[in-house]
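**Student:** Structures incoming, each one as structure tokens.
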Structure P
Amino acid sequence: MVADNIKYKRVLLKLSGEALAGENEKGINPLEIKKVAEEIKEVHDLGVQIAIVVGGGNMWRGVTGAKIGMERAQADYIGMLGTVMNALALQDSLEAIGAPTRVQTAIEMRQIAEPYIRRKAMRHLEKGRIVIFAAGTGSPYFSTDTTAALRASEINADVILMAKNGVDGIYSADPKKDASAVKFDKLTHMDIINKGLSVMDTTASSLSMDNDIPLVVFNMNQHGNIKEVVEGKNIGTTVEGK
């Protein structure tokens with residue numbers, strides 16, 4: 001049963017790999033993952049259906065591999081495997097605190113996870129299970145931001161929640177490097193594309209816009225923020241409309 005004060009009843013949470021790594025931004029930090037899992041469970045306990053797309057930047061970035069001479073598709077596949085490791089670690093933390101979870105991968109590896117099947121994913125959500133989507137889209141050249149927009153469209157999510165590490169919304173420039181950067185409270189998807197704001201790649205923005213899925217960008221490090229977002233409170237930056 002969903003609580004009365006919930007604005008978004010089915011959400012797609014996009015977690016960066018760095019969010020699972022903590023301050024080091026590399027590898028898997030079990031204590032950091034436990035914190036993230038507790039935040040997610042708090043929202044799940046409200047009756048919200050939660051799907052998650054995890055990045056793999058704490059393990060490997062395909063673009064970086066390509067820059068040092070690797071074949072781009074091969075480098076991207078390595079990154080996809082990194083997202084699977086993150087997904088399994090997050091699943092373990094969620095289930096340790098009593099949150100039923102399923103991992104689905106876009107690249108089949110049946111010994112450790114289900115293959116991605118849209119209708120099965122939706123059934124899991126309806127049964128109150130958290131679904132973690134791993135291995136990106138299963139194809140090279142597409143980011144996990146694009147995966148988030150794609151999966152959100154496929155499962156009919158009410159919103160994409162983009163959790164950022166230490167950044168509380170979308171700014172005109174990188175606030176860590178530019179003290180004059182201005183924070184936006186509301187934007188349209190077209191604003192993101194036209195202004196060249198580094199929130200998500202153009203493919204992801206276009207897909208979100210075409211399917212009319214709002215995006216909320218917020219600070220993951222502030223306790224209770226996911227809960228406040230699903231309750232419709234003015235947290236971070238909201239992107240919606242064309």
Structure Q
Amino acid sequence: MDNICKEEPFTCPACSPDMLAVSVDGNRKHYRFKNASRAEEQAIFDGVFIAKDDDVTTFVNYIHTTTKHVSGRGVCGGEWSAARETSQKSASKLDEEGLELAVCRHGVLLCALNMFRGEIFAYPLYIQQKLANLTPTFYCMDVTCKYWPYLNQVARSFSELQHLLSMKPFLSVFHAKAHDYKCDVKWSGAYQEGAGLTLGEEVEQVNAFLSRIAVTTKHMSKAGRTDMLTLLAMRWNQQKT
């Protein structure tokens with residue numbers, strides 16, 4: 001168990017020393033029921049792949065002290081469920097409402113976090129600042145046109161986050177076709193100099209793999225779900241490598 005944790009399985013050997021792109025998206029299939037096993041055991045891989053909930057909650061609350069009512073506004077006129085910052089904790093039968101995942105352009109999993117308020121902007125913001133040390137050139141999302149104006153507003157309030165603006169916004173190539181034409185031209189990675197054939201959709205492949213186990217993990221204990229998803233993520237990266 002100790003050896004597995006020391007291997008650093010969530011790094012991409014092809015993205016060293018400089019990472020070109022990071023793709024981030026939410027997976028709403030990985031929810032967990034509140035009435036699932038509530039055993040108090042500690043997860044073996046707590047914080048190894050999926051960020052600790054307390055750390056994420058502290059960050060989100062810190063950001064919301066100033067930006068609680070800030071919304072992403074861009075040239076796109078579309079309304080997207082993943083483009084918001086005002087969602088509250090659900091009163092449904094769910095505990096975790098899904099996963100927010102980050103992968104490199106080769107589809108190697110880098111990190112994740114549990115979502116408790118839907119796909120609010122503070123979640124990809126947490127991941128972005130966590131992966132900033134990898135110095136990715138592009139930050140890819142399917143709602144970049146909404147997220148990047150939000151990031152600019154947040155950076156004005158929190159000087160320690162201004163370095164995140166050095167990354168270039170990248171709207172996922174296929175998702176861009178569902179946005180307004182002006183939005184597609186301005187933000188799509190298909191027109192970004194230096195992006196090559198990067199699609200920004202790489203996280204969708206990972207979701208297709210991880211979602212197979214969602215029918216089981218939604219009934220697991222919190223610790224069991226964390227360990228199962230972490231082991232599957234390690235397996236995915238092993239195959240990719």
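**Student:** Once distance in nm of label points 7 Å out along Cα→Cβ at positions 132 and 180 is calculated for every structure in P, Q, which label goes with the largest value?
**Tutor:** On the way: P: 4.3; Q: 3.0.
Checked P, Q; max of distance in nm of label points 7 Å out along Cα→Cβ at positions 132 and 180 sits with P.
**Student:** For distance in nm of label points 7 Å out along Cα→Cβ at positions 28 and 212, which of the structures P, Q scores highest?
**Tutor:** Max of distance in nm of label points 7 Å out along Cα→Cβ at positions 28 and 212: P.
**Student:** If you don't mind, another one. On distance in nm of label points 7 Å out along Cα→Cβ at positions 36 and 156, which of the structures labelled P, Q is highest?
**Tutor:** Q
**Student:** So, one more: For relative contact order in percent (Cα under 8 Å, 6 or more apart), which structure out of P, Q has the highest calculated value?
**Tutor:** Q
**Student:** Out of P, Q, which one gives 49, 40, 33 for Cα extents along the principal axes in Å as computed from the coordinates?
**Tutor:** Q
Quick note: the coordinates plus some simple rules give every number you see, no bench work behind them. Just so you know, these numbers come straight off a predicted model, no measurement behind them. Cβ atoms are built from the backbone, for glycine too; each structure is taken alone.
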